[in-house]
Structure 1
Amino acid sequence: MNDNWLALGIVIVFPFVFCGMWIFVSMLLSVIGGWKTLAASYPDSSRNRDYSHTFQGGKMGLANYNGILMIGGDESGLHLAVMILFRPFHPPISIPWEDVQNLEFTQFLFTKRVRFTTSAHPRIRVQLPEKVMKEIRRNG
């Protein structure tokens, strides 16, 4: 009888523990990566933003966002968001082009990246795929 209660307890408690850990890790990544800081300075108020490049990878500060970034851009700037499942503590960001600074083109093996900072937060380095950035800049 005790084993049944233990199993039932695990089945009931596990989803809450899992969700709590998911939200905690999301918050931690947002803080250590700098997403929270950039989002405070560059909030994206548009609800119907067109992200032309989804399932992209990138890096912000110490946090890697592999395959969960949505990247878009237009004449107003660069727009970043994470997929809805990873959205807690990661509100969409819209960085004006004039605030993108210190562009560096890097390559590791066959992966080409663009690394940059922003004028508001020069210590937070953002790294995105070079191909995506060039296409957005050309079309935006």
Structure 2
Amino acid sequence: MQTNWEYYYNQGIDYSLSGDWEKAASYLVKALETERHLHYPQAWHNTGAILLKAGKGEEAKTYLSRALEEYDYAIRYSEEEKEEYYLFLKACVLSLLEKKEAMLSTLQNCLALDNSYAQEAIKQEDFIRYKEDIDFKQLVEGIKK
């Protein structure tokens, strides 16, 4: 049986898959209002990303900032083999927040642990703002070769 937050979260993800950003954002925000102490960084990340797509940039920053805190916690306390995964997702959030230098540094740390994330970075929608950025391209394309 799903908890309330899971129900709202899953509804939000479903609406996001259909491109209904307003409804998706509404359900995702409701999910996190229901479970404010949730240590699931992807939920905060996804909510912030969807809020951006719904045109709610200021509100998105709150959720993305919380995602950064949760990713830092996950990096600190995760199993060693998951560190690069959380570093990659943290770099995604930094990209959404337009923190280029921090994003590049975090992504570089991720790639030092597992260079296969270079391919993921090229495909990841969260990095779209930097797809043509020379520093981003040098970092990911230099590794993918």
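For structures 1, 2, calculate mean count of other Cβ atoms within 10 Å over residues 41-48 and state which one comes out highest.
Greatest value across 1, 2: structure 2.
Work out mean count of other Cβ atoms within 10 Å over residues 49-56 for each of structures 1, 2, then name the structure with the largest result.
2
When helix-only ellipticity at 222 nm (-39500 (n - 2.57) for each DSSP H run of 4 or more, over all residues; to 500) is calculated, the result is -24000; to which of the structures 1, 2 does this value belong?
2
For mean count of other Cβ atoms within 10 Å over residues 105-112, which of the structures 1, 2 scores highest?
Checked 1, 2; max of mean count of other Cβ atoms within 10 Å over residues 105-112 sits with 2.
Can you spot which of 1, 2 the value 20 was calculated from, given it is relative contact order in percent (Cα under 8 Å, 6 or more apart)?
Answer by label: 1.
Could you tell me which structure in 1, 2 was used to calculate semi-axes √(5λ) of the Cα gyration tensor in Å as 27, 17, 13?
Matching structure: 2.
Can you tell which of 1, 2 yields 18.8 when mean count of other Cβ atoms within 10 Å over residues 9-16 is derived from it?
2
Given a computed value of 2.2 for distance in nm of label points 7 Å out along Cα→Cβ at positions 81 and 97, which structure among 1, 2 does it belong to?
This value belongs to structure 1.
Throughout, read-outs are computed from the coordinates displayed, never taken from laboratory work. In this text, all values refer to a predicted model and were calculated from it rather than measured experimentally. Cβ atoms are built from the backbone, for glycine too; each structure is taken alone.
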